[in-house]
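Multiple structures follow.
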Structure P
């Protein structure tokens, strides 16, 4: 039977019904794990060696492309591997124009690794009006953005940046890890590449590592495939299988996480131990109107500044019952992070202070627990700071 091309399934359906399983004759409902490192030469699917392709890679890539509503997706061993793949497409001496508030590991790669190969980076505030003029004046080889940014949750006007970049034929990379394609669609706003750490919300269970790059451009797809193979950046089949399983519940999980996060952000905003709260869909966010225009919801990350010193802040983070102090984010369980000593520890003190990442700053990754339990947990420990 030919598929009905007029039938347009919704996103919750698409992430569950992933398509080809590469085991059709078995009748399997879930795709199997293909741990083989090598394949018989000349097989119908064209597999030869897992570093250059595996059924579990292709299954996950198909689901991610469907989620992003794009033509191509390439999976990698981690978000950092995906960043490395993109950077490997550049030449010595090229300039990357970067948002100044990026994930700490991205900054470390650019400043401590890629700089050895003479890749140049310039850090600017893409939320400022001057950024548009700088794109034209500097004419970089690539633009690299996060929105919302990590950890300060700045919102960048992606369409405005991408429109200006397009005038100068500059590729734009958007790290969309905090939002996923459910909440924000960088490719629809003009980005060349949408980068995601699939370790986070896509998988959602803190038990697999992965990264992905999505695009509409076949040339960039070819570059990503080449980097995956040539640099050995491929994921494991098992991690791909776990992430394929995890993505099936992404809409359900993220809906609950967003609901909890918005309620917590509003509750924390009135607590006397909290200096301020940043959440994109909270009305006092500096880019609130842009967030409402660009995103479907505010996501499930909250950043707060406590009225506390470093020792008190660290004690607060370690004393919570349902928020585990840990790296990463996006899982079903709530996590808390102290960016100055964790995700952004590699930045020097001057840079951290310039960006606003001080010892009182805390990032919350809100999970799927009962809201009342999360609120009570936070309130009990915040009361110790009074």
Structure Q
């Protein structure tokens, strides 16, 4: 057996070693890509489903099910049931399933059905979009469908001068397969991502595409946004009620290499989802929060948060709420809460969201408690 003895390893064109070996047998690797926090997609393994595990779509609407994921339907006669599934490739516990329940074989020109996730600008800065240092985007995902053929996926740049790029992938069997797509860097000035909490990037998988987005060649290089060429070649997934489409293990990362899917802990993934949507589930339990009376018509309630929400949320809860204090007997309200105070600071975060709830009798500034009984309260700050 031969032994190769070297102090370092580098490519012919490199000026420094990629791997350095010390005399004590240890080695140091020069790794430029992050080993953790690579994945820009949140809930890529379809584990978190705060809203529930099944919904049915309508038309001209965006429907959420698994956290951070939505299906957009426009001018379509097709209908779908979306569920959290346990049909998965090895190494995953859940997938998202889209089942065509009402077929549409004759598509309108502007008919669209898209599966998508929107990504905020704070999380896309390392792509350096719109600069001379712009990086490639690599998307990978596990997919299984009974409808074989050519499918289209888009990246949509939503900040400044909006732009998009497309790629196709071919499904040739009905088994689970991993698909990898590398999109080019976008070096065009004026198309960069703002460093803020607004939508910067959208990842779109097409399921149904009318002729308006199938005219001309597929747009495989970044260009200012246009319907033409966005989904040229897309199959009609809605042509039969026998069609099912499953996806999991979705990853979007910087660079031209698809690394193994980054499995994060359930707790970590849930916290990331809580930036966009929180569900305080009453169930059969009682939740009690600190509150303060605001006169004869309302009270302020402090709701603890685990992470800062992306923006001031829309709050939904209309029944089974009570305010009581030492001087005020129990009062009930069906008025939907509103956000009384929300900080947009990126450096200071209060762990309590202040709500104002109308319809409660109280004395101004009196301390009390706010009770949530057998009722959910949701906080929605989705993009």
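Bear in mind that the values in this text are calculations on the coordinates, not laboratory data. Everything numeric here is computed off the predicted structure, so don't read it as measured data. Cβ atoms are built from the backbone, for glycine too; each structure is taken alone.
The value 3.1 for distance in nm of label points 7 Å out along Cα→Cβ at positions 120 and 152 was derived from one model only; which of P, Q is it?
Details: P: 2.5; Q: 3.1.
Working through the options, I get structure Q.
Suppose you compute helix-only ellipticity at 222 nm (-39500 (n - 2.57) for each DSSP H run of 4 or more, over all residues; to 500) for every structure in P, Q: which one lands on -10000?
Going label by label, the one that fits is P.
One of P, Q was used to compute Cα extents along the principal axes in Å, and the answer was 85, 66, 45. Which one was it?
Clearly, the read-out refers to Q.
Name the one structure among P, Q that distance in nm of label points 7 Å out along Cα→Cβ at positions 88 and 192 of 1.7 was derived from.
On the way: P: 1.7; Q: 3.9.
Structure P accounts for this read-out.
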